[in-house]
Each structure stands twice: as structure tokens, then as C-alpha cells.
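Below are structures written as C-alpha cells.
Nothing in this text is a laboratory measurement; each read-out follows from the coordinates by a stated rule. Here the structure is a predicted model, which is why all the values come from computation and not from measurement.
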Structure 1
Amino acid sequence: MNISFWLDNVEFRLRLEEKKENNIQVTLGQKKYLVSTEFLSAHELLLNINGKIYNIIIDFNSSCYSVYVNGRLFKIEKKSASQILGTQRTRLRKRDIKTSMPGRIVKILLQEGDTVREGQAVLVLEAMKMENEIKSPQSGVIKRIGPKAGSYVEGGSLLFSVE
């Protein structure tokens with residue numbers, strides 16, 4: 001499997017090959033790493049990379065992943081197909097933004113009918129004792145906001161729609 005991601009506006013391309021259960025070989029450029037994993041929870045794991053142990057905690061929202069490696073924070077952007085291709089030719093369509101984890105809606109920053117820019121915060125979700133700004137993946141108009149401020153949402157719940 002091939003994966004691309006961006007960190008500080010630099011693209012990284014990885015090739016992942018499963019070797020045996022919980023063991024993969026990661027190729028980055030000409031370098032190869034043998035990685036074994038031990039999952040401590042749904043968002044925390046230990047990685048053994050060529051004999052060195054790393055504690056990893058992963059949190060995410062609609063626009064990026066927050067990855068803590070031994071306590072050091074890395075923000076990894078999510079990019080749309082049009083961003084990856086470097087073009088806006090892709091016709092933007094209605095997108096439903098759903099939460100991947102349960103939490104509480106702390107604040108609603110925009111209302112239905114408001115114009116939103118790509119990357120602009122729409123609401124704040126508290127999950128795992130952290131407040132996360134949930135941002136719009138595209139520019140457009142907020143068509144629907146599902147929850148109210150103060151309400152609790154389950155994983156997979158609709159947060160908002162943008163078109």
C-alpha cells in the first residue's frame with residue numbers, strides 16, 4: 001500500500017508492506033524500516049522501529065491529524081484530490097462532515113447559510129479531554145449543522161454539511 005501525507009508543506013510518500021501480523025516494512029525514499037506495533041487503545045500505540053520504541057497518540061479532525069510522538073506534536077494535513085492535483089477543476093459538491101469519535105459540541109462558530117472558506121473552523125468538538133476545531137474541507141455555504149452547542153455526539157454523527 002502507498003500513502004502520501006504532508007508535514008509542514010512537505011510531501012512524504014511511504015510504501016507499506018505487511019511482513020507478518022503487527023509487523024510491516026516501511027519504505028521512505030531509499031530507506032527501509034522494520035516496524036512492529038502494539039495497540040494500547042484506539043488512539044495510542046507503541047511502535048518499535050528498527051529496535052527503537054516510540055509512544056504514539058493520534059487525534060484527528062476533518063482537516064488534519066495531530067500525532068504525538070513521545071510527547072512531541074506533529075500536525076499532518078489532509079488534502080483533497082484537487083489539492084493533491086494542484087487544481088480546482090474538480091467540481092465541489094455537497095460534503096457531509098461526520099465525527100469519527102464521540103464527544104461534546106462546545107461551540108458552533110457558523111450558522112446554516114453562512115459562507116465558509118476551506119480550512120475555516122465551523123465548530124468546536126471536545127473529545128478525549130481535548131478541544132478540536134472542526135474545519136470545513138472546502139469553500140462553500142453551510143447547508144446544515146446537525147448538533148447544538150452543549151450536545152453530545154456519537155462517532156459517525158453528522159456535524160455539518162457544506163456545498
Structure 2
Amino acid sequence: MTIQEWFSMQQKLDQYIEAEHGLQDRSLFDEKILALLVEIGELANETRCFKFWSKKPASESDVILEEYVDGIHFILSLGLELGFAEHSFSVVSHEGNEDLVTGFLKIYQRVEQLRQSRSLRDYEELLRGYFILGQSLGFTIDDAQQAYKKKNEINYKRQEEGY
């Protein structure tokens with residue numbers, strides 16, 4: 001699956017949600033930024049990487065992966081909002097994995113940079129950085145794609161059920 005296919009799937013979901021809620025003529029950029037930040041926090045919480053005071057282990061890998069792809073949904077949605085979906089992105093990185101705390105802090109910083117600049121460069125840095133975080137969590141692109149498809153279906157179902 002190419003990044004353009006991910007964007008296409010996300011665009012259909014976004015259009016469906018916006019139509020259901022009467023939001024077609026409204027910019028949702030700030031709401032999507034905040035939603036992404038919340039999702040990143042939920043992901044960090046499931047990894048427990050920052051909870052130096054706790055002996056409780058991280059959640060199961062499938063729970064962490066589901067939280068991870070929630071972030072992908074909003075990153076793609078932001079790319080659509082900014083008109084970047086037709087751009088060719090490389091999400092493969094040769095950067096090595098990093099410790100999770102550093103990875104999460106970098107992602108938060110990149111989200112804020114994008115919020116301020118709305119630039120293609122900062123968007124690409126966020127997208128690539130998020131996939132590096134996924135690698136650090138032990139996920140491959142294939143893992144993310146399969147989980148994204150599954151969560152996309154769940155998101156449609158939730159909308160149909162009045163989520």
C-alpha cells in the first residue's frame with residue numbers, strides 16, 4: 001500500500017465524518033492537532049515508557065499498535081487538511097530506533113512545529129518521525145498498514161453507530 005492509498009482511505013473517512021457532522025466548510029486543523037496530541041499521549045501511556053515510578057509493564061503489543069495507528073489517522077488527516085496528499089513522501093528511514101521517551105518528545109515538538117508553520121517540510125518531518133517512533137515500538141510498515149485498515153473499518157462502524 002502506498003502513502004497515497006493511505007491518504008485516499010483517510011480522505012474518504014474524513015469526508016464521511018464531516019458530512020455526518022455538517023463540517024464540510026470548516027477548517028478542523030486545530031482540532032486535529034489537539035486530537036493528535038491526545039492520541040500521542042494515549043500511546044505513551046500504553047507504553048508506560050515514562051512511568052519510572054511504576055513496576056506495571058506496558059500494555060500488550062496489539063493495544064499499543066491500535067493506539068499508534070490512531071495517530072496515523074490524524075497525521076494523514078492533517079496532511080489532507082494542508083493539501084499535501086498528492087506529494088510523494090518517503091516514510092522509510094534509515095535512522096535507528098531511539099529510546100521511547102526521546103521519540104515521544106520529538107514527536108510532540110514536530111507537531112508543534114507543524115501547528116505553527118503548516119509547511120510541507122515540517123509535515124514530512126512529523127510523518128517520518130512518527131514512523132521512526134513506530135519502529136522504536138517494534139512495528140513494521142506492514143504492521144501499521146494492517147492495523148490502519150482494521151481501525152479504519154472500526155471508525156466507520158463507530159460513526160454509523162453514533163459514536
Structure 3
Amino acid sequence: MSVAFAKEESAEAASETILPPRPISGRTNFVTTVGLQRLQEELARAQQALAVANALEDVNERRRQSAIPLRDIRYFSQRVETARVSLPPPSDDVVAFGHTVRFEREDGRVQTYRIVGEDEADPSQATVSHGSPVAIALMGKVVGDVVEFGGRSLEILSISSSDEAGGESA
């Protein structure tokens with residue numbers, strides 16, 4: 001194999017392994033204490049994956065295997081560095097970051113979600129980002145308030161500092 005062909009293969013492999021950065025919003029990176037711990041765990045996992053990739057002998061395979069861990073290390077390093085741990089709300093009077101909010105939709109469905117950081121939000125686990133439209137609409141409100149959201153009405157039924165959210169119920 002000619003040297004020119006080998007260089008061409010390496011250049012091609014290198015271009016395949018440069019991944020764009022994971023998007024980061026411009027919002028303040030508020031997290032719960034559990035959210036910060038999860039970010040640190042994800043960073044450690046990415047560092048471990050990179051160490052495994054770096055142990056590979058084949059340079060092209062090493063580049064391919066390193067691409068995702070390198071991108072994740074950049075992302076999670078920045079998220080850990082910019083994380084602002086938000087302590088539990090001092091009272092359950094007004095909806096704030098960290099609260100679990102139970103509300104009723106105008107169609108009668110009752111839903112419960114906990115407002116958390118962007119990286120820890122998972123609607124299937126009844127958590128939503130503090131930057132999500134529903135969280136923005138609910139924050140600053142009190143029990144009994146009716147919030148207009150997406151052309152619909154939501155009535156706040158309860159606010160608590162509980163870590164448990166119940167998702168959707170009929």
C-alpha cells in the first residue's frame with residue numbers, strides 16, 4: 001500500500017470522527033443535588049470510555065471509538081463546571097425550581113411533574129426542565145391559580161418539595 005493511500009485513509013477516518021458539540025442552551029444551568037451527581041457520573045463514564053478507546057492499537061479505530069466519549073467529556077465537563085445547585089425551595093407557597101406541582105387540565109386530566117435541571121428532565125419520569133414551556137408557565141404561581149398554557153387552562157392543585165412526581169393519572 002502506498003504512503004499516499006494510507007494518509008488518505010487516515011484523513012478520511014479523522015473527518016468521520018469529529019463530531020459536532022452537543023447543544024447547550026443559554027439558560028442558567030440550575031441542577032438539583034441529584035442532578036449534579038448524575039452529571040459527574042456521566043462525565044466519569046465518558047472518561048472511562050475514552051480510556052478504553054485510547055488503549056486500542058489501530059489508530060483509525062481509536063479515533064472512531066474516541067469520538068463520542070470526547071464529545072461527551074466536553075459537554076459534561078462544561079455542565080459540571082457551570083452547574084448551580086439549587087437548594088430545595090424554602091416553602092411550598094409558590095411554584096419554584098425543585099417543586100413537584102400537581103395540576104388539572106381543562107379536560108379533567110390530573111398531572112404531576114417535578115421541575116428540575118435541563119439535563120435531569122425526563123417527562124416519562126414525571127420531571128420537566130425549568131426551561132420547558134409548562135414549567136415557565138407554572139413558576140411563580142400558587143395553589144388555585146389557573147394558568148393559560150398552549151391555548152389550554154391548567155389549575156394548580158398542589159405544590160410540594162417532594163422528590164417524587166407521579167406523572168399522569170386519569
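Using log10 I(q)/I(0) by the Debye sum over Cα atoms at q = 0.14, 0.16, 0.17 Å⁻¹ as the calculated read-out, with -0.85, -1.03, -1.11 as its value, let me know the right label among 1, 2, 3. This figure was derived from 1.
In this comparison of 1, 2, 3, the computed figure -13000 for helix-only ellipticity at 222 nm (-39500 (n - 2.57) for each DSSP H run of 4 or more, over all residues; to 500) is attributed to 3. Match the computed value 16 of relative contact order in percent (Cα under 8 Å, 6 or more apart) to one of the structures 1, 2, 3, and report its label. It traces back to 1.
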